[in-house]
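Structures incoming, each one as structure tokens.
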Structure 1
Amino acid sequence: MAETLFTRIIKGDTPGTFVYRDEFCVAFMTISPITTGHTLVVPIKEVDQWTDLPPKLNEHLFNVAKVIGQATKRAFGCERIALVIAGYEIPHCHLHVIPSNSMADLEFANARTNVDRNELEQAAVQIITELRSAGIVGVFDTTGTV
């Protein structure tokens with residue numbers, strides 16, 4: 001089986017704008033955000049559907065998504081943080097952490113394409129700053145290293 005796009009991003013073979021990494025998962029900015037700050041939490045291990053995740057990895061991913069969500073809410077001052085698991089785009093489980101102020105912010109049909117990398121990096125810096133201020137370990141710096 002060929003590696004997924006997410007595995008190539010995790011390994012550094014394809015560029016990604018990371019905000020977090022630990023031994024089990026990563027979090028990086030999606031290249032097709034619905035709103036500014038839209039982040040993906042992805043297990044390092046390739047598992048297609050979230051319902052197939054081992055229980056401990058499932059719990060870990062949701063805990064990391066919560067931490068990322070809390071930092072994102074502080075960074076962007078949004079009303080809520082949505083957590084969406086769709087799973088159709090890439091056969092590698094990923095949790096969408098989406099800043100939102102209304103249900104309209106959750107329409108995947110409104111996802112932007114061709115977002116400037118600088119915009120993704122600026123959003124990442126805002127999240128990284130909030131993660132660091134919360135004392136979270138595994139946070140990337142602006143050069144892309146933990």
Structure 2
Amino acid sequence: MKITIKSTADYFSRNPGTLFLLDGFGAALTTFSLFFVLRHYYDYFGMPVNILTYLSVIGFIYCAYSTSCYLLLKDCWTPYLRTIGIANFLYCILTMTLLYTYYNGLTRIGLTYFLAEILIIVLLVYIELRVANMLRAKNAD
């Protein structure tokens with residue numbers, strides 16, 4: 001079976017709560033890796049500890065938001081999907097800005113970690129916003 005972004009968006013448009021669950025899991029994974037791994041081994045990554053702490057707090061907030069949406073929403077998913085999609089995109093912009101600011105201190109593994117995280121989140125943002133548009137179009141009918 002061939003998995004495409006379109007088929008993924010189609011699946012999540014039928015199960016939008018699952019998209020929030022996926023987003024919450026990803027945010028929890030980011031929070032855990034930033035706070036409990038990268039902070040303790042910051043020499044191997046090159047990002048200052050206080051920046052890693054701030055990023056992990058943002059990840060925790062996103063995790064709480066997405067998990068709350070998964071548990072509490074029954075319908076009207078569109079505005080909440082747009083909110084987390086835009087928030088995730090802003091997180092990517094913040095991370096890219098930090099990569100630029102601390103580039104000279106970053107190690108290859110640190111740069112690789114943050115670039116991989118950005119790529120994954122940008123893909124998630126695309127799916128979230130596409131699903132939000134699909135749901136809005138379906139509700140307009």
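Since every read-out is calculated from the coordinates, none of them should be taken as a lab result. In this text the structure is predicted, and so the values were computed from the model without any measurement. Cβ atoms are built from the backbone, for glycine too; each structure is taken alone.
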Origin of the derived value 3.5 (distance in nm of label points 7 Å out along Cα→Cβ at positions 8 and 80; candidates 1, 2): 1
Origin of the value 17.4, where mean count of other Cβ atoms within 10 Å over residues 64-71 was derived from one of 1, 2: 2
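Comparing Rg/Rh (Cα atoms, Kirkwood Rh) across 1, 2, which is largest?
2
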Ranking 1, 2 by mean count of other Cβ atoms within 10 Å over residues 56-63, the structure that comes out highest: 2
Parent structure of the calculated result -10500, given that helix-only ellipticity at 222 nm (-39500 (n - 2.57) for each DSSP H run of 4 or more, over all residues; to 500) is the read-out and 1, 2 the choices: 1
Mean count of other Cβ atoms within 10 Å over residues 48-55 derived as 15.5 - corresponding label from 1, 2: 2
Comparison of 1, 2 - label where relative contact order in percent (Cα under 8 Å, 6 or more apart) is highest: 2
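Check the numbers for distance in nm of label points 7 Å out along Cα→Cβ at positions 88 and 120 across 1, 2 and tell me which is largest. Kindly include the intermediate steps, with their values, before the conclusion.
Details: 1: 2.2; 2: 1.2.
Looking at the calculated values, the largest one is 1.
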